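Multiple structures follow.
Just so it is clear, none of the values below were taken in a lab; they were calculated from the coordinates. Note that this is a predicted model, so its numbers are computed, not measured. Cβ atoms are built from the backbone, for glycine too; each structure is taken alone.
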Structure 1
Amino acid sequence: MSKIIVFTEEGFGGRTAEFKNDVCDLEEIGFNNVISSLKVIGAPWVAYYDTNFGGKQRLFQEGEYATLDDKRRFSSLKMIKDNLENPEIRLFEHVNYQGRSVTLRGETNLHDINFSDTASSHRVKSGVWILYEHVNRKGSQLISFPGEQIPNYVPLSFNDMASHVRPLLPKS
């Protein structure tokens, strides 16, 4: 069974709660903006800065996270249940799917294909994709789900920022 266990203090201390389903508003259960460490068992989870799965995002795959860079910021949590087979995303240079484009099926450092800090929109054909602000999976993240179409990164504060992308892969 997949679940996330959250703690109000670093190093897995303080108050704790365990979730096996999405939580659209952590404030309703007294855990808004207090998570400082967490453990993920099974499926990956996305933690959102805002309620109802909005705002900045951070992906957590199976493992233990004793210290979070963005502790005390999360307001909602979502388990990834999507099919991760045959991932494909198409990035576009301009908003509304205009300009140059590139179709990707695997992890890519966008510097290597002359597309770094260029993308302004995308369409996910399949898989769950993580777009990173910096190479080597660093910086802010934008997580996108199968069938999702994002015509404009500007409202997401991610325009012309992506430098690295990768799909989540199914467990072997």
Structure 2
Amino acid sequence: MHKTTNSTGRKIFDASSIIKHNQYNSRTFSNDIAIIKFNGKLPFDLIETFASPACLPSRDYLDNENAVVSGWGTTSEGGSSSSTLKYVWKTAMSKIRCEQTNNGGHLDKTMMCAEEAGKDACQGDSGGPLVANRNNAWELVGVVSWGFGCARENSPGVYADAWYFSSWLAQNL
């Protein structure tokens, strides 16, 4: 595996391929999911220190299921990116409930929503994980996709629904 260390001391790993969903629509954000494959495996000590793997989903998300979203994006709408990984707990919402928010009319079967008053993913977090702890294992619930601003009232974050894409993910990993 090729890795380098940049001037900030961060390790940089080369991607061997990026697999984008072939039906991604940049206008509607439908099918907003991709897989990045790395050359070789990440060193175990790096994973234990800086990251935890997430399993593919064993089931669809539940309305009001607790989940965690993480990323290095901006910490407020129009703000600066974070130099440290941030995370926030959110609550998954049924599509019926999400359609009753400002997101109504903009969702399709490839999307799901999660909310928490005053807390959200933001610019720069796109592509990051929304995970839930199920039976003592972290499972991917969603992938940060879009939203109307960040943490706005009645505008929950929208995610690519990992359960909807579970076959696609398994076929492409």
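Brief remarks follow.
- Looking at mean projected area of the Cα convex hull in nm² over structures 1, 2, structure 2 comes out largest.
- Computed -2500 for helix-only ellipticity at 222 nm (-39500 (n - 2.57) for each DSSP H run of 4 or more, over all residues; to 500) - originating structure among 1, 2: 2
- Origin of the derived value 0.25 (FRET efficiency 1/(1 + (r/R0)^6) of positions 15 and 63 (r between Cβ atoms, R0 = 30 Å, to 0.05); candidates 1, 2): 2
- Which of 1, 2 yields 3.1 [distance in nm of label points 7 Å out along Cα→Cβ at positions 39 and 127, calculated]: 1
- Looking at distance in nm of label points 7 Å out along Cα→Cβ at positions 31 and 55 over structures 1, 2, structure 2 comes out largest.
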